Structure 1
């Protein structure tokens, strides 16, 4: 998530720098209006007219209303000068942030430490609520009764050293951990018709009883994967797991990558409603 934010910040900086250069070019085009000060004059009809004077002059000279080119030029110049000033300041701050930013993942932090102090076990994140702790303990004990499904596919490390099956799952996992959300990865769900293995089973903090499932379907661009998961969605529906009620399906973009906004939305709606309140 942070890596994507840094990428977007670099894109934003490039956009701002391009915009700044365009505004500077336009400011130079408007140089004839530099140093002219406007003085507004309100008419009885409510319309605004202006008089103006150049720097060093003592008297204002009437120049007309907003439709006059000289008025438009003076106003545009003043606006662009202020805008360029703000852009320059913002760009400087973004460059400082990007220059000083250092990723706070396990690998990066370990690289700053002598080997004797490096973390190899992960960090033990625990929920504070006793109901959440009890639910997590019970859920993990239940999960331990089952053999992991295709463990050779669990190759992507997460923030607490758990291994998941894809980079997108790792992004979701790390976000849930960083927010202190109580969940279990691939908690078996046995029904009358089949055994499910949901990617994320999450305990709602609304009542500390309701479980919300997130199934990440990351390769829907591939026909075999799409067909297989359509069948799974139907099976979920047969067991009363309905999209937007107690289960949510998330997807990668067709060209890869995941937008975590959808996860924030699910959390704020069904898991922790106050999490992102303004």
Structure 2
């Protein structure tokens, strides 16, 4: 019997139009009525995770920042966090800012610290998303972090076109950090050893749940660590080839009730 379900957000919980399907909400409620815990395991901030957890009807915990923090999904407060070493974070931000086509998002404190380019990027890509409520704009995020002594738990960068490989290769030379190239579309920088898998393992241990009793659903490269950690990795039908190859079950797409179908099949 599975006792915990972990859901990625973008490409999984959310449809391609950024909505949580009614079928998903119903399936989560049904799973929780059986005593199964359902949590988000996402790259998003704790405040975003809390917002989306309430809409989806999930439990009161979330793995956020791709494992950079485990949060209270009611208040959005960090319960555990795994910050980047300050000097390493500054070095990584400097590298990312060397590439004008990269949109930098710095997860420092409760908010997303973004450049004007990043704000414009998200406005075009996700115009109706809750992310806009939690953005703080800064021309120079590295200086903003340094002068205010902010704690950075994750860096994110999305490309507006050119290839990410050179930036990723440079970031991977910084000691103490983990850089994930998410299917060529964006990258994440975390503290070394930190991942969705490590965050989910911590949460499961606190609840006394073995990893064999965990279902994880996702669609992209930053989901592979939780796929490797759990008993039942489930890839969305719209997922990347890497995600599909790592899964034990491939469900339908995020626009065709994929989450609901997998929950009902695996808990039946």
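No value in this document is a laboratory result; all are computed from the given coordinates. Here the structure is a predicted model, which means the values were calculated and not measured. Cβ atoms are built from the backbone, for glycine too; each structure is taken alone.
A few notes on this one:
- Read-out percent of Cα pairs over 21 Å apart, for residues 95-174 alone, computed value 49, structure in 1, 2: 1
- Entry that produces 17.4, 54 once Rg and Dmax of the Cα atoms in Å is calculated, selected from 1, 2: 2
- For the set 1, 2, ranking by mean count of other Cβ atoms within 10 Å over residues 111-118 places 2 highest.
- Structure from which 1.3 was derived, distance in nm of label points 7 Å out along Cα→Cβ at positions 31 and 247, options 1, 2: 2
- Of the structures 1, 2, the one that 11 was derived from, the read-out being relative contact order in percent (Cα under 8 Å, 6 or more apart): 1
- If mean count of other Cβ atoms within 10 Å over residues 7-14 is computed and equals 12.2, the structure in 1, 2: 1
- Which entry (1, 2) yields the derived value -10000 for helix-only ellipticity at 222 nm (-39500 (n - 2.57) for each DSSP H run of 4 or more, over all residues; to 500): 2
- Top of 1, 2 by volume of the Cα convex hull per residue in Å³, for residues 23-86 alone, largest first: 1
- Entry that produces 3.3 once distance in nm of label points 7 Å out along Cα→Cβ at positions 183 and 223 is calculated, selected from 1, 2: 1
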